[in-house]
Structure P
Amino acid sequence: MMDQLAMLKKAQEVAAKKMTMDKELAKNDFTGVSADGKIKVTVKYVPPLPMQQPSYEAAAFDIDETYLQSADPSELSTELAVAVKQAYKTATEQVAIKLSELTKELSEIMGDMGNAMPPSATAS
């Protein structure tokens, strides 16, 4: 059986990697663009508190001044929504990629735990 102290140490390593990953992700800007580049929305990753999901917050809106003056409110609203959704989608996808690396590592730990059990403990 895998030594419980070794399992705890490995779990602490994974938790430390998660904290480092959260800090790195929080430094990144995730951008969504619409209206042929005239609207740009920047979203930031907000690391979660323990036992919570991560979140995102809009950090910046950059709208071309000429476009802003010429666009009707409906078009502007639609294009802003497109840029915001794109920014959130990009952020979510990038975070998922990073989290999958940790998930793989945790799966390996759990696999090691299952493989380390005596045959009588795994038989059903």
Structure Q
Amino acid sequence: MSNGNISVSEQAQTVFRQIEEERQKQGKFIKLQSGETRTLQFNPNKVQLTEDEFESKKVKRVHYSVIDPKMALEGEKILPMSLTNAISINALLEKGLNLLEVKRIGADRNTKYTFAPT
């Protein structure tokens, strides 16, 4: 039994990516990784204010119904956002802009998002 580091082959990395892609396809939520940018089409008529649990506390979140145009066959998914981020998204949606580039920067409590029309 070895505790040493074993390098991961390109083939294994390809399989790991396929597993992650498959998990994203099957899940109902869209989760961006740090540094990831995705273009999403928001349905402004399908927005819900929810109460989720985060770090053992109840927090208000906004669930947006979105479609990733690159994976449109998967149908609508849910993009959960904080109320602060929702204000930025809503300002764009109110202008009739529903195809938005969403970028995640950072992780955990240091996560920031940017939103821009495409």
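Set P, Q, criterion distance in nm of label points 7 Å out along Cα→Cβ at positions 34 and 50: the highest-scoring structure is P. Which one of P, Q has Rg/Rh (Cα atoms, Kirkwood Rh), for residues 66-105 alone, as calculated from the coordinates, equal to 1.34? Going through each structure in turn, the value belongs to P. For distance in nm of label points 7 Å out along Cα→Cβ at positions 42 and 74, the highest value in the series P, Q is held by structure P.
helix-only ellipticity at 222 nm (-39500 (n - 2.57) for each DSSP H run of 4 or more, over all residues; to 500) computed as -8000: which structure among P, Q? Derived from the structure labelled Q. Source structure of the calculated read-out (semi-axes √(5λ) of the Cα gyration tensor in Å, 30, 18, 14) within P, Q: Q. Here relative contact order in percent (Cα under 8 Å, 6 or more apart) was derived from just one of the structures P, Q, and that gives 30; the source is P.
No lab work stands behind these numbers, since they all come straight from the coordinates. All values reported here derive from a predicted model rather than from experimental measurement. Cβ atoms are built from the backbone, for glycine too; each structure is taken alone.
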